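Student: Down below are the structures I want you to see.
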Structure P
Amino acid sequence: MDEQFISACVTALGRTGAAEFQLRYSDEQQPTLWMAAARWAGTAPDGERTEHWEAAGATTPSGAAYRLLEAALDGGVCTHCGRVTGADMRWDLPTADTYITGGPAMCWYRYDPELNTFRRDCEGRD
């Protein structure tokens, strides 16, 4: 995985509403650990400004960025098709339609290496 993959993760996080992304590392002990953090900001129903941070870690920068994206997407709801969302690095896997009789249960956001982006299963169907 490389800078392009990290960029795709950051772009996908932005589509979830993330307003800021940081990539950090700690090499005080071995192995070196990488941490990805993102900030989401919004307004509560009472008009008060809100913000929260989420973070994930791994032993590589791309691993940390992907784990944060997984955490942000897994269990969410696709704004396009209304199904539960999840993240997957493997573009070559069949869509949920293949596994579920009566229609798909999840909308997977899968990494497309050709376009260097995460694409949702329901893309082009809504």
Structure Q
Amino acid sequence: MRVHLVNSAVMPKEGVYRCKKIPREIFKSLLSQAYENGHLLNYIGYEANIKLIAEWCDVRLPICRDEVIQLKNGDILLVMKLKYRLKEARLKTDSAFQKSLNEDEFDFFLVEYSDLEKK
């Protein structure tokens, strides 16, 4: 089982997704555990998320804007996403805006992925 760390709720592959909102502390624990076990795949594309993860878990990850493409049966997605949709897309890359974000502006989800059952 691999753990895909993402900054939006995505469904990149046909299959079954079970999504559950989790507390920030559980998110941190699952992230640290996946990192320590070598199971973490990072797809976080925003400075604010990377900075908060470093503060919480002492885990240094590079910004990665790749797409999740190798999702396998039993994989998990850890989702750290803004609670709201940005009204202006330019804010996604605005350094001042990214630095102004804090942990209370994010929701956290655990998503379990499984292949579609073959009949």
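Nothing in this text is a laboratory measurement; each read-out follows from the coordinates by a stated rule. These figures come from a predicted structure and were not determined experimentally. Cβ atoms are built from the backbone, for glycine too; each structure is taken alone.
Student: A value of 17.0 was derived for mean count of other Cβ atoms within 10 Å over residues 24-31; which structure in P, Q was it taken from? Don't jump to the answer; show the numbers that get you there.
Tutor: Numbers: P: 9.5; Q: 17.0.
Here the read-out was taken from Q.
Student: When mean count of other Cβ atoms within 10 Å over residues 16-23 is compared over structures P, Q, which one is greatest?
Tutor: Details: P: 14.8; Q: 12.1.
Across P, Q, mean count of other Cβ atoms within 10 Å over residues 16-23 peaks for P.
Student: Given a value of 13.8 for mean count of other Cβ atoms within 10 Å over residues 8-15, calculated from one of P, Q, which structure does it belong to?
Tutor: Working: P: 20.0; Q: 13.8.
Label of the originating structure: Q.
Student: Out of P, Q, which structure matches 20 when relative contact order in percent (Cα under 8 Å, 6 or more apart) is calculated? If you can, show how the numbers build up before the last one.
Tutor: Values: P: 20; Q: 42.
The value was obtained from structure P.
Student: Looking at structures P, Q, which one was P(r) over Cα pairs in 10 Å bins from 0, in percent calculated from, given that it came out as 13, 47, 31, 8, 1, 0? Walk me through the numbers before you get to the answer.
Tutor: On the way: P: 13, 39, 31, 15, 3, 0; Q: 13, 47, 31, 8, 1, 0.
Clearly, the read-out refers to Q.
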